[in-house]
Structure 1
Amino acid sequence: MRRRLFLFLLTSPLLFAQKRPFDVNALMELKRIGDPQISPDGKSVAFTVQTVDVAANKKPQQIWIAPLAGGSLRQVTHDGDANQRPRWSPDSKRIAYVSDRAGSSQIWLMDPDGGNAKQATNLSTEADGVLFSPDGKNLLFTSAVYPDCGADDTCNKKNLDAEKAGKVKAREYTELLYRHWTSWQSKRRSHLLVVPVAGGAAKDLTPGTRDVPSFSLGGSDDYDISPDGQEVCYSMNADPVPAISTNSDLFVVSIKGGEARKITSTPGADSSPRYSPDGKSVAWRAQFRAGYESDRWRLMVLQRATGGVANLTENLDRWVTGFAWNPDSSSLFFTTEDRGRQAIQLIPAAGGAVRIAASCDCQLDDMQLTRDGKTMVYTQQTGASPVELYRAASTGGVPAALTRLNDQVLNAHQLTPLEEFWVDTPDGSRVQSFVVKPPAFDAGRKYPVIMLIHGGPQGAWGYSWTYRWNAQVFAAAGYVVVEPNPRGSTGYGQKFVDEINGDWGGRPYNDIMAVTDYVAASLPYADPDRMGAAGGSYGGYMVDWILGHTQRFKALISHAGVYDLPSELGATEELWFPLWEMGGTPWDKPEEYRKWSPSTYVKDFHTPTLVINGELDFRVPYTQGLQLFTALQMQKVPSKLLIYPDEGHWVGKPQNSLLWYKTFIDWFDSRVKK
């Protein structure tokens, strides 16, 4: 017995050492799971799996099926590279989905085993966002059509052909919003169309010059069909200038078409409508402050018969990030972010006490319930493991994994769990941060440190997985990775979120520096003389701000960072954001813009800086990075510029991502680690 124990003690470190560091190549091996959908009969769950084909420089996505009771998984689509949005027919015998298997994005139908696939649409303007109507008779979907054509595909095709044949490619605009994220506004608009499952002509339910659904602040489907299949509810921003307004409202229209009716009146965003299973109510998420995209999201319920509205979560000082009806319509399950975690909670539809349905040191999302309400399916992720599917009793209990598609990769590599600590700031606030240690961590060593600054700025680090800015990859390169959540971060109450407004380089900067001081003085394994900082979007802004306000860091990385606030407003697209954050325009508030613009402090730039931008980024146009790089070069600060002509605000293409991680780590290795 003693000999066996002795041999185990000798060999177990060797077994651990055989695990490889979790580098970017391991990141590319993972399967990316999403969009779980329980079949109405409660037997199966359809979901999507995206893989990475580095050689082909693409990320193909297929649909899989998992038995709800557990068992073997099976891939049910194989043709095409984009198969998504599986949606079950009410009798569970067919699945509608979106696929490019025939060369363009169209709606398809198939049996649950993938057989008997049939194309349901063949539109020149393509199709997306499919929903099966609860009565099984219709398919609701989106298509970017010419407003004058609507669902008339002959008309749409004629216009498309004319555009393609035209020799002049100039764009003309007479109003805002003329571009968004990575796309210029075309002459087409996204509309909701409906087509019979049995076949027939499509009908345009939302004619006009507005995009329906409007680009969503809510992050989820912005339309739904009533349980009787007769009515559609959708979100649309009808304000005169969408570029300066967050005021999307909910509208309802007959599935046969006709005049739409507005059913909400809040001055902020109304998003994600969901009919109750009994058809008596509509629930949605709402923001109350006009023009503020980071106002608190509440969970609202409207009684269709009386028009009465209840605000279910007014006393809950956290954002409602998603929700689902209990099948008996008596209550709603919803998710909230709190201190880096996201739990599933339950609240009565009439209002009342909230209870936790599922929680852990993780983030839970995408919950679905079986028709009997007894079983819940959801996604789960942590800082050391990507999304997998789980099932649990809706009343609580131990969850069971439905998928383990990434176990092989994860088990072959060393990953380290997130740890957390809190720091008191100079003004009496407390800031939570997370730390990821290098694999095979040795408490007796001193490690170089990377401070990661999140974007948003109303965002947060937490117990979640990411394929961009992955802390495990940076830690595997030999760094202690620290993720602070300064003022403006979500999950700590709305006051904490609001305290960044009009103070971009004030309290958030002080918070980050307080965390930096704590790391340098109180983490014995962190080397205070080898520290770097990096961030994207607002995080990039903060890096640019740090450049002019401290020399604490040996090197910096600014990705898509706002460098010059006045010129940023003139080139970005969602103008409500700077108007709220800075309290107006540069010509109305010149002192505010000058005060908080990193470009004001260019003569104090000294720290070596890597600048990264995408030419297709319309949120923070790449000229912000060009201005920063020019200033660094003119100030003779060691600097490097990495520009992607085929990327936007985020770097998504596999080979571009590989270069991003390599350049990122090489920059810090040469400036911080040595």
Structure 2
Amino acid sequence: MQRKTVTCSLEGKEIIFETGKIAKQANGSVLVHCGETTILTTACSAKSASEETDFLPLRVDYQEKFSSVGRTAGGFIKREGKLSTKEVLISRLIDRSLRPMFEEGYYNEVQVLSYVYSYDGLHTPDVLSICGASAALVLSDIPFVKPIGAVRIGMINGSFVINPNAEEQKTSALDLVLAGTEDAILMIEGYSDFLTEEQILEAIDLGQRSIRTICHTLNNWQKEIGKEKDRSTIHHIPKEVNEAVDSAFGSLIKEALYISNKKQRGIRFDEINAMVDTTFFPKDADPKFLKKDVKLAFKNLSSNIMRKMIMDEKKRIDGRKMNEVRSIDIELGVLGRTHGSSLFTRGETQAIAVCTLGGETMAQRYEDLHGEGTHRFYLQYFFPPFSVGEVGRMGAPGRRELGHGKLAERALMAILPKQENFPYTIRLESNITESNGSSSMASVCGGCLALMDAGIPIIRPVSGIAMGLILENGSFIILTDILGDEDALGDMDFKVTGDETGITAFQMDIKVEGITIEIMKEALMQAKEGRIHILKKMLEVCPKSRSELSLYAPRIETLRIKQSKIGEVIGPGGKRIRAIIEETGVEIDISDEGLVSITSTDAASLEKAKEIIKGLTSEMELGKVYNGEITSIKPFGLFVKVFNSEGLCHISEVSHTRINDLNEIYREGDSIEVKVIEINDRGQVRLSHKILLEKNLQK
């Protein structure tokens, strides 16, 4: 293929797509350029699908090369290896955006790889990678229905900005990533500082217009140079399979879907599945149909019956109304020795949230293209297999766990106090002990309650809820607080967190094209009702944060010193700060701005370390009275040390009477009360003891 480029302009910012230059053996390969940021994205597909595969085995991996910013990774190993949490989250963004647009029945394994080869520090690569993946699939022979585009929307000084750069995003009240086709949104991931539903919808509408521009560009490019789609391996369920499954098991599936209890419903479906195997795959005869066709037909029939129940009968699996939230039960302080804990149960979903407080050494370290840093707040989500009554693998968290944890973490970040007001590092755990729909939103609710139980002065409490959708022939119904089955068999999973006045986080995944602004508006408004209902239940149990920290939490105090004094505290080679730590047993952390955090479980040790640091860094002030130590006695006066500085108390300022020899009255090491009477432009300090004697005489 010859080298071809196409350019798309968004609000004056150019995105350049290039193909035919690199990785020409892939099914599709595109370089995306924006400023000096360059990303290579490739799409490859297996030649055929396994006979047993009845789903799209799509794998997306996004990786940032440290060489893209002219450096190597820290640590011993300099080669990029396991994906970082950030890379996994961006891989999920790309996957969630692409997945709905593969043709139904295409089960060949597909791999999309995206590498950041150059990064200018401004044009962020995540949304560009989604656009690059779309372009690679559009130009390939892989059956991808139509182009998608992606943009980020920020809100800076009250105005929406398309694809704000990394510096602009630091001051943005909104971080919204959208992906979709020319006509509909497919994926939303966003975080905001309590923006209203109307503001969010306005941002989505603006983003949709920009996405339309990208899709139009890629659509024309596909017509010009795109490969013909290879649909030879697309598999459709034979009509007779659907008819046979419906005839034999339609009534049994409907009966099972009316069982409100998840466990009992699952047992009944296991029994029906066993009957399916006996009916269609007898041991003594060759099967008439492929097993994957029967399984798919069974799943589709279950989905159709559930959707018909909701659309025609207005009846949900567990008997609730469309806008009804499941029963909620809350307990605080369930774990005695933790710093804060809560047990949040909503229906058959349950989370034990635990809050742990600590100093800077407890912060989560990370490294990315912007450099190294630490997170003073992080939420870790645990989803053990027993939460769904199964036996499963235990080990490092999977992509789903990382994604759910980050969503809950970002939802709660907006309510945390500033570090100056609460200098702790905060770790939240969300331990999912039961799951039947939206455990990430249970993590938000339980996490907020654990923060309050720990005595953290949060700005205001928030809750979270997950919404579903059934869309049929232009008609739709929004479902509040969806069950696991409603998520699996429905068309949308839309999570929203916040309070009665605004939104802190939202995430939407769509399985079908056709979600309009009108549908999203209704979903947002119904979600607002649901999260306010949950928030009221939370406030009934915990109206405000505890007034005091747990007895078992460490105490942290902060003081701010001049940046020029940081070296005084640290000392040569860190000798002085190590000595303070050894003497007092505290932890000390000093930021580059001069904020000193002292952490200890012992109040006396904390106060001692604080006084030592004050002594090293404080400076004498004009007119103030201090109790100093005589460090040197000269014929002309006394040198007195106050804090870490010295001043001169001239012999004429020591007493009202004549003194022939100061050594007759004072010794080095004696204490003496002095007042600062002058500080000259060279920093030299004049002290007076006599002036204090005058005051005493007057008394």
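Figure out for me which of the structures 1, 2 the number 63, 31, 22 belongs to, where semi-axes √(5λ) of the Cα gyration tensor in Å was derived from the coordinates. Label of the originating structure: 2. Here helix-only ellipticity at 222 nm (-39500 (n - 2.57) for each DSSP H run of 4 or more, over all residues; to 500) was derived from just one of the structures 1, 2, and that gives -10500; the source is 2. With semi-axes √(5λ) of the Cα gyration tensor in Å, for residues 84-203 alone coming out at 30, 14, 14, pick the structure among 1, 2 it was computed from. So the calculation was done on 1. Taking distance in nm of label points 7 Å out along Cα→Cβ at positions 420 and 436 as the measure, the highest value among 1, 2 is held by 2. Given -0.92, -1.10, -1.32, -1.33 as the derived value for log10 I(q)/I(0) by the Debye sum over Cα atoms at q = 0.13, 0.16, 0.22, 0.23 Å⁻¹, for residues 284-403 alone, which of the supplied structures 1, 2 does it correspond to? Structure of origin is 2.
Calculated for structures 1, 2, volume of the Cα convex hull per residue in Å³, for residues 524-603 alone is largest in 2. Of the structures labelled 1, 2, one was used to calculate Rg/Rh (Cα atoms, Kirkwood Rh), for residues 372-443 alone, giving 1.13. Name it. Only structure 1 yields this read-out. As an exercise: distance in nm of label points 7 Å out along Cα→Cβ at positions 100 and 364, calculated from one structure in 1, 2, equals 3.5. Which structure is it? Attributed to the structure labelled 1.
Bear in mind these aren't lab numbers, they're just calculated from the coordinates by the rules spelled out. Not measured: the values here are computed from a predicted model. Cβ atoms are built from the backbone, for glycine too; each structure is taken alone.
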